Structure 1
Amino acid sequence: MDCIFCKIISGSIPSHKVYENDSVFAFLDIYPCSEGHTIVMPKKHIGLFTEMTEKDASDLFASVNIISKAVSRAFNLDGMNIGMNVGEVAGQSVPHVHVHIIPRKRGDNGGSMHSIVETNPGNENLADIADRIKELL
């Protein structure tokens, strides 16, 4: 496989691992947005979050919860952003599911998740949108 994250998991590309269990691997981002920026990913190669099973997603986010608490304590954080880019149009540069834990401090000039995209679609059709989503669950 030519996936850079799979190579990191296998050890053929070195990393600064911070956590590993049977299903998840976490390491420090080599291009961090802030000190302690951590990547958490499933060991199983899965390209997109929307392709994950509920069990795989549950395992991933249980580990994100554990790791984010440790990152927060390690850096005495004021907060953090936890998120993922799903698909190339959303900024996913490596086609292997991964979650970013980005430590935040007051005055770091970072933004919120709302600063990622702002198309201002209005809110007059929220009931219709909710129904459309619920029909597909």
Structure 2
Amino acid sequence: MKNKAPDELYLQKRASTKDLLPGKWDTSIGGHINPGESVAEALKREAYEELRLEDFKYHFIRKYIWESLREKELVYSFTDSTEETPVINKEEIEKGRFWTLQEIRDNFGKDIFTPNFEHEFKRSVEILLKQNQNQ
């Protein structure tokens, strides 16, 4: 999720009760597609379940395969923006906040973010930001 300022992203800190990567900072919205559900429907459902967002604009960036020692998944990457204030779901998320892009870059490799978020940021967000600057 993007704030009004172009140099900030809203991230979530995964709940400490999560099985996978508890307590790590990650993308603001994430989840899995249910059987029979479209990607857009899953995005809207997850946005509501995790942050109570209903009115937001999203833009598809890319899709790719993410693979770690524990999982392999097809990832659909989006940016989104909204005027709504995120309300976190405490069962899923410990807390959330806006991070400056430089603050994110400064904390890479310090075991603060999920590995997939660092990958996502470097491969998708940075590319998108460069494209926006060239327009």
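We did not get these values from a lab; they are worked out from the coordinates using the rules stated. Owing to the predicted nature of the structure, the values given are computational and were not obtained by experimental measurement. Cβ atoms are built from the backbone, for glycine too; each structure is taken alone.
Which structure, out of 1, 2, was distance in nm of label points 7 Å out along Cα→Cβ at positions 33 and 81 calculated from, if the result is 2.7? Here the read-out was taken from 2. From 1, 2, which structure was distance in nm of label points 7 Å out along Cα→Cβ at positions 17 and 49 = 1.5 calculated on? The read-out was computed on structure 2.
Taking relative contact order in percent (Cα under 8 Å, 6 or more apart) as the criterion, the highest value among 1, 2 goes to 2. Tell me which structure, out of 1, 2, gives -7000 once helix-only ellipticity at 222 nm (-39500 (n - 2.57) for each DSSP H run of 4 or more, over all residues; to 500) is calculated. Only one of 1, 2 returns -7000 for helix-only ellipticity at 222 nm (-39500 (n - 2.57) for each DSSP H run of 4 or more, over all residues; to 500), namely 2. When mean projected area of the Cα convex hull in nm² is computed for each of 1, 2, the one that comes out at 8.3 is 2. When distance in nm of label points 7 Å out along Cα→Cβ at positions 41 and 57 is calculated for each of 1, 2, the greatest value falls to 2.
Between structures 1, 2, the calculation of mean count of other Cβ atoms within 10 Å over residues 9-16 yields its largest number for 2. Look at FRET efficiency 1/(1 + (r/R0)^6) of positions 73 and 121 (r between Cβ atoms, R0 = 41 Å, to 0.05) for each of 1, 2: the largest one is in 2.
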